[in-house]
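Each structure below is given as structure tokens.
The numbers here are math on the coordinates, done by the rules we state, and not lab data. As the structure is a prediction and not an experimental result, all values here were calculated from the model. Cβ atoms are built from the backbone, for glycine too; each structure is taken alone.
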Structure I
Amino acid sequence: MKANIQYLDLFAGAGGLSEGFKRTGNYRPIAHIEMNKHACDTLKSRLAYYYLQENNRTEFYYDYLRNNISRDKLWKAIPQNILESVLNTELSENNLEEVFEKVDKLVADSETKTIDLVIGGPPCQAYSIMGRSVSSNGMKDDPRNYLYKLYVKFISYYSPKVFIFENVPGLLTAGNGLILSDIIESFKNIGYNLEYKILDSANFGVLQNRKRVIIIGWKKGLNFSYPKFKDVYNSNITVNSILEDLAAVPINSTNNTYIKEPNEYLVRSGIRDDNSPLTWHTVRYTNSNDRKIYREVIERWNTYGERLKYDMLPESLITHQNKKSFLDRFKVLGANLPTSHTMIAHIAKDGHYFIHPDIKQCRSISVREAARIQSFPDNYFFEGPRTSAFTQIGNAVPPLMAYYIADKLKEFFTKED
């Protein structure tokens, strides 16, 4: 089956969800719509990778990763309509008709001239429990609460057979459940059945506990039901599997060197391709006081398997007045555990919640290590500065989770064909 299932990706971010669908080889993106400029550049470079791979020119992409050619030269090597399919815009009621017009043109120029599937999810900060906890009014007035209404309008306009709406579990309780009720009712009113479940990326082979609400909707009358996903077990695999082949890195520096051959997990998950150069194994600066805290946290975990709370630190290291909440703000990766704790976008601000377990390095994780926790392949390049790369990674859907969802979903489209 060739890549003839055409999809539209809304609120695409850096493309984690889309990456899973592309990787199956059965899906073709019509357009990605995203407001962040750096994320859009990431999407363009990833589309360049797939175009070059399909034309047996992957080495040209790897030359870009090695800094042998410029991004401008990379992008000029692929058809411009591919780059133009990434729409850098903030969706709103004011520009919806203009966006429809651009997507319509892309659909008209496509092979099957249809959109079979819509994927994506509105920004989740307004639905997250953490986001509400730090907001003075629980984010009740946040306009992002209602971006789902734009998603509904896309479904109504393009009438895909199926859609996938992804978000945080906090969506279920946002607005005392009224937002979820309105989402369900809105889709039903335009002719779609839907079902939702909380799925954990750890059950899809990702070395991370990351629970997400996955709403799947389908046109009324279709012979479709919510897929049953089989758990992907990682027997005897630990978080160390995504750390052990990467070089030690001093703070505020980069070391894009593999020090070991890829292990079985890295190969099976698609994270490491031996032909690809390593990028973004870059570590931020950490001040001396925080490094002393890191040492305390790492030592407690590695020696006793215990998490050190902030109020348990020596008084000389405590600088925050708040010693009653967010006491786990310094957290080390459990290298011996089967999964990491949930990757969050806050990593763009500091790395305290993701400390490397090697006490000799005494640092927070690199951009590439964060990407691996999210199951991004090493040849996935994040455009923009380091802070933006961390944000893109923290907000993403793990590609490996998306891959298994896409792989299962293709069974329905195969039957339809």
Structure II
Amino acid sequence: MNQPSPAYRVTVFGAGYIGLVAGACFAELGHSVTVRDIQPERIAALHAGSVPIYEPGLAALIARNTARLHFTLDAEEAVRDAEVVFVCVDTPPMASGDADLSRVWAVIEALTEATHLTAVVMKSTVPVGTGTRVRKALDASGLAHVHYASNPEFTAEGRAVEDFLRPDRIVIGADDDTVAKLLVDLHHGVDAPAEIMDVASAEMVKLTANALLATKISFTNEIAALCEATGADITKVTRATGMDHRLGPHFMQAGLGYGGSCFPKDSRALRALASNAGHTFPLLSAVIDVNDLQPRRSVKRLAHELGGLAGRTVALLGMTFKPGTDDMREAPSTVIASRLLAEGAHVRCWDPVAPDLHHEPWASTDRCADLHGALADADAALIATEWPHLREADWRHCATLMRAPVLFDGRNLLDPDHMRDLGYTYLSVGRPPVRRQAP
């Protein structure tokens, strides 16, 4: 019979989508966890029992583990009794495409007096070679005895708790057996194989996985464009293609392209890493170019259908980059809203959880509290996020609210024939358009 793993004192730097989920899940596994962040409003919300990000299941997980979860703004307090520090801070892209590691280095600098630590573990997505640099920095700070490891995250927003507790694998980059065993012990209770490798390989796994998923998305959207030109139906093409066990159906849904905090940033970071190493990586450059074009294509097609967008009212349905999250980073809707406004359209927006935004392009749009308000007297609507609310909406009634119902389904959420029968001119990605019958 397996013996229970010991509980560790864990500190997580970063209370965002990665750090807060990791902290709550490590507490669920029985460890004592302190989460440190530099945003006072975020820590204040957590102290008040409110979760500052929208992530299904996270609030319940935090509430269940309040005795083992602590939150602070003070770095010294955070590491005072810690055995293991997890670095879970943002690594946003710089103008060059390289990852900005300033927040990572701020954490490492905050550890210089923490000689009692056992290990520092990198969960932030960083360029290959970062581990070597961190190791040198720890050594130079008198922390040569502190182990270092890479433990990249593979949690998708909207299902991050599930992905952490029931992952496909746990990737551990460790250059000695002691810290590798420590990471295995920390994940005791998670039923998944531990893939143990050197630090550089673990750093590359994360970038590779995201780039490959992004490639599938962009490739599918390229085939969708070809389907539009030839009269083929992308949903039929990808369904049959995905039945091949060598390929699988995942990430082969045509749409507006990928967004969020990972795929855009990590694909650019990998391209920058390749360029810095003297490799141009043309395939990845094409993936990025296709994705950048995809939301613009939707606006162009809608403009063609309406005979221009100037003076038209368009309802933008969904703002977040995908359902199940309130994250607006790199959301295709931002490009779509910008292009609609640039073409002279009046834009109304609806989303069930997106935050109130007061910067452009959102400051120039009207935010509606409900779907019907967004659609009232609209010339057209564009689905940018596949929220289940839209799949379940009463589209027959919605048609009566619009002037002459034109719907661009950027996520292929609805059935074309059904929408035509309800009186819509219905456009989607990679499928033949259907137009309402003349009365």
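A few points about this structure:
- Entry that produces -10000 once helix-only ellipticity at 222 nm (-39500 (n - 2.57) for each DSSP H run of 4 or more, over all residues; to 500) is calculated, selected from I, II: I
- Read-out relative contact order in percent (Cα under 8 Å, 6 or more apart), computed value 19, structure in I, II: I
- In terms of mean count of other Cβ atoms within 10 Å over residues 60-67, the structure with the greatest value among I, II is I.
- Of the structures I, II, the one that -0.39, -1.16 was derived from, the read-out being log10 I(q)/I(0) by the Debye sum over Cα atoms at q = 0.07, 0.13 Å⁻¹: II
- Per FRET efficiency 1/(1 + (r/R0)^6) of positions 84 and 196 (r between Cβ atoms, R0 = 35 Å, to 0.05), the highest-valued of structures I, II: II
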